[in-house]
1. I have 3.1 for distance in nm of label points 7 Å out along Cα→Cβ at positions 161 and 185, calculated from one of the structures 1, 2. Which structure is it?
2. Taking 2.3 as the value of distance in nm of label points 7 Å out along Cα→Cβ at positions 97 and 137 derived from one of the structures shown (1, 2), identify that structure.
3. Given structures 1, 2, which gives the highest value for distance in nm of label points 7 Å out along Cα→Cβ at positions 105 and 129?
4. For structures 1, 2, which has the highest computed value of FRET efficiency 1/(1 + (r/R0)^6) of positions 25 and 49 (r between Cβ atoms, R0 = 25 Å, to 0.05)?
5. I have -16000 for helix-only ellipticity at 222 nm (-39500 (n - 2.57) for each DSSP H run of 4 or more, over all residues; to 500), calculated from one of the structures 1, 2. Which structure is it?
Structure 1
Amino acid sequence: MGILRAIKRRIDDGEEKIPIRAVAADAYTSTTSVMRLAKKLGYPGFSAMLYEMRADRTRSGGATDTGAARVFATDDSFQQVCALIGALSSGAYARVNIVGTGYSGYVAGYFCQRLQELGVFATEKSPLDFRDDDPVLMVFVSESGETTDLLFIQERCQKKGIEDIVLSANAGSTLCQRARHRIVVERRHGYGIEGADYFVVNCLIIVEGIVQRLWKLKEGERES
């Protein structure tokens, strides 16, 4: 996450040349780690990842756009994102629980961190780990939608009447079918490599779009 944010900062500052060494220094890591991240995200190397991040910035008009259709696999998923933004900004929930495993866990961790920066009480723990009856929002991140541990948590949360929303690539999965709300995320990417899995990348785009919208809402409240 530190690497991606370091690149984004330099793109936002309008830098034409962004050396891999500079990015590594900004993120307090090595150039090898930067290259490893690019490979994990499905790119052949740093230059391809940088090019795509610049292209995303250009296509979105200089701002992250939750409505970028290429990240959603179903027509109603954008509306579900808007509903999630409304829920997060409503102040109706005492806590937001975000859980995921494997690579989806990276998305959950990033989402949690970004909400905390907004002053939201967000945690990667399951609601089952808390002994309270506070109103909470449950967010699941699972590419397959069939992760056993998450299904276990979902079943017990729903018995307690906890509101839940799922980010998954599989609309027909058990996790999605049982959820009250679901955001179905594309595995493909509009300008990506054929056959590569972009679920995590697309989730991060959606998360950043949500966070940017929440920041704008918060700024609007301050001005009022």
Structure 2
Amino acid sequence: MAVHVSSEILEHIGEAEAGRHARTRTYTCGACLTVSDATTEPGIAVLSVSPEMSQLSTVHERCVPPQVVRRCPSGSLGMSTSTDLVSRAVTVPAPGGNRPALLLAWEESVTLLVRSPSAGDVPISPVQRFLIDQGLHRFFALGKRPPESPGWLVRQGPADALQVDGPGHRQLEDGRMSAPAAWRSLVAEAGEMTLLVGQLDHGTLYANQPSWTAYGQALRGGRLVTGTVKATLL
């Protein structure tokens, strides 16, 4: 495995999440913030635990703290106030032909492990829980049209401008995204698109050719949520 996950951490997060994290190839060190390849700079999983949530990160062997499970007081762990959001125009396979989709994702350098009663043993982050409350959905297959998400609207254009509105407020204000002509044609014809929002590992997020297998795994693992949303071109 590329990243070592201790038995103590495994007891907290379960075998499925531990196995997925152990297979991470490219990661941003949670201590020094350097992007690294786990095959040449081995990583160690570190878990911070508070009563409200847990944060799982990967650090270099040279940066690892004395304890890989760190107990934190109530209120000491919280959401990041900002993150680098990657916007990508993609197409997804669907019955009858490809569908236009918009991917909004950030690097999965930290996983917030908050259990969702409706998701069984699958971890779901507070951000994903918020997006579901806003009308997006947990969905487990790329090859099918996801449920509709009323109140969401994607505006693309002019040029590379991008805005995303959710129910009652704007989710993305001044985004930028390269939108190929073929993708815009699909959007114009459909008047809607598949919206994918969530966390992806570094390698998948920045890959030149997106891995549909990795996207599907992220959907099944609760790291991406989705919905069919209205779309307009400017």
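1. 1
2. Answer by label: 2.
3. Largest value of distance in nm of label points 7 Å out along Cα→Cβ at positions 105 and 129: 2.
4. 1
5. Going through each structure in turn, the value belongs to 1.
A short reminder: the numbers here are calculations on the coordinates, not readings from a lab. Everything quoted here is computed from the prediction, not taken from an experiment. Cβ atoms are built from the backbone, for glycine too; each structure is taken alone.
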